[in-house]
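In structure tokens below, several structures.
FYI, it's all coordinate maths here, none of it is from the lab. Quick caveat: nothing in here was measured; it's all calculated off a predicted structure. Cβ atoms are built from the backbone, for glycine too; each structure is taken alone.
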Structure 1
Amino acid sequence: MTIIYQDEDLVVVDKPSGFLSVPGRGPEKIDSVSHRIRTTISGCIEQPSVHRLDMDTSGLLVLALTKEAHRNLSLQFQERKTDKRYFALLDGELSGEEGTITLPFRLDVENRPYQIYDEVHGKMGTTHWEKIGIENGLTRIFFHPVTGRTHQLRIHAAHEKGLGIPIVDDPLYGNGCDPGKMKLHAAELSFDHPVSRERLTFNSPTPF
């Protein structure tokens, strides 16, 4: 991972695909963005993570270094005051040009961490999308999520009630076999600085 911004209150990193945002279960899965920040930055709080990216999603994460910053940033994510923009490659050619997807889904408790469509018990996730172009039979697409549900963009891409085409190398909802190769990148992140209240925007070049 690469630190692209740091001050007394927070740090913004660019996470590679295949690397955990927070520690997983067991000592062999402790290495993560959160663990590295906590152990390398002096004075960092015990739990700096305020949001996360799936292990196979690359891109921008902000972490808090103080309790006050953690409280403020967490609230911004909960109240949707942050702004996140993603780029992806879909494993096929998409005919539409742009639109909005709203689908209810929930965790499949029999098959964690898989998420499933559920009109009765699911919680709604909303994503705006725009096709950028077709490249060698694949579709480059821009995602602007309104909500921040687990696996939201991956489900909205793959499910037949969404775009119906999974993200390239998605190991859960597509044809991916190896970790660290999924083509989904968190390219832009905006939020208010927890102390100065200045609006900050960070960008990361898409690696595919």
Structure 2
Amino acid sequence: MTKRICVIGNAELLSNSTQFVDNSEVVIRINDCKNYTGLSGRKTDLVFVDNTGEPARRLAVNAPFQNQELFSHVDKFVFVRDIKVHRRFLLATEQERYLNLIDDHADEIVHHNEILSNRTDKLSKKFNLDVFRAIWQERKRRWIPGPFILPSTGIFAVMYAVGLKEMLGYDVTLIGFTFHGWKGHPWSSEKRLCAELANKGILSIHHDK
């Protein structure tokens, strides 16, 4: 039987994926895990967390990870953004006005949610650079217009899952991804990048009915 990684986005789900998700070897959810319901199962191994800007401040103030029922079995809370890489990109693209969006709130999130240090991790500088480059190359290849301020937390989770596939040979399935949201994320590029990965058989995208 093929082993599987599920990456669960935060778009509303209309169909029930509980059995599919809970029978997966690795389940990754994003930020406040809006789809932690009966429709997307209960298994959660990794939570990918935006450690910058307003989303991070909300995660600190609201402290959702204190909910033991939801998060007591999570292996790691993974903070996605390397501040130096993000700062370099904004300066290189003459978007200095957005530097206030990348203040790091990881310590506040850990403190207010009472997360033990051995349950946190952070994506590396190299990984951050690889994600930026993948999106930038997609934009250049397709000549995609529109803003590109910061990659979404979701695309970091997707690219991480793809890396696990390369190491472990697992299938990768995305559920709850519509590639819509804050206007500063490069949704068109991220959608095309994931579609290209799907075309190559590297992942599959579950399209909700």
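Which of the displayed structures (1, 2) returns the greatest value of FRET efficiency 1/(1 + (r/R0)^6) of positions 12 and 52 (r between Cβ atoms, R0 = 25 Å, to 0.05) on calculation?
Structure 1 gives the largest value of FRET efficiency 1/(1 + (r/R0)^6) of positions 12 and 52 (r between Cβ atoms, R0 = 25 Å, to 0.05) among 1, 2.
Please state which of the structures 1, 2 yields -3500 when helix-only ellipticity at 222 nm (-39500 (n - 2.57) for each DSSP H run of 4 or more, over all residues; to 500) is computed from it. Intermediate results must be reported in sequence, preceding the final value.
Numbers: 1: -3500; 2: -12000.
The read-out was computed on structure 1.
Consider the structures 1, 2: one of them gives 21 for relative contact order in percent (Cα under 8 Å, 6 or more apart) as calculated from the coordinates. Say which.
Details: 1: 21; 2: 25.
Only structure 1 yields this read-out.
If Cα Rg over 2.2 N^0.38 Å, for residues 100-147 alone computes to 1.45, which of 1, 2 did it come from?
For Cα Rg over 2.2 N^0.38 Å, for residues 100-147 alone, the value 1.45 is produced by structure 1.
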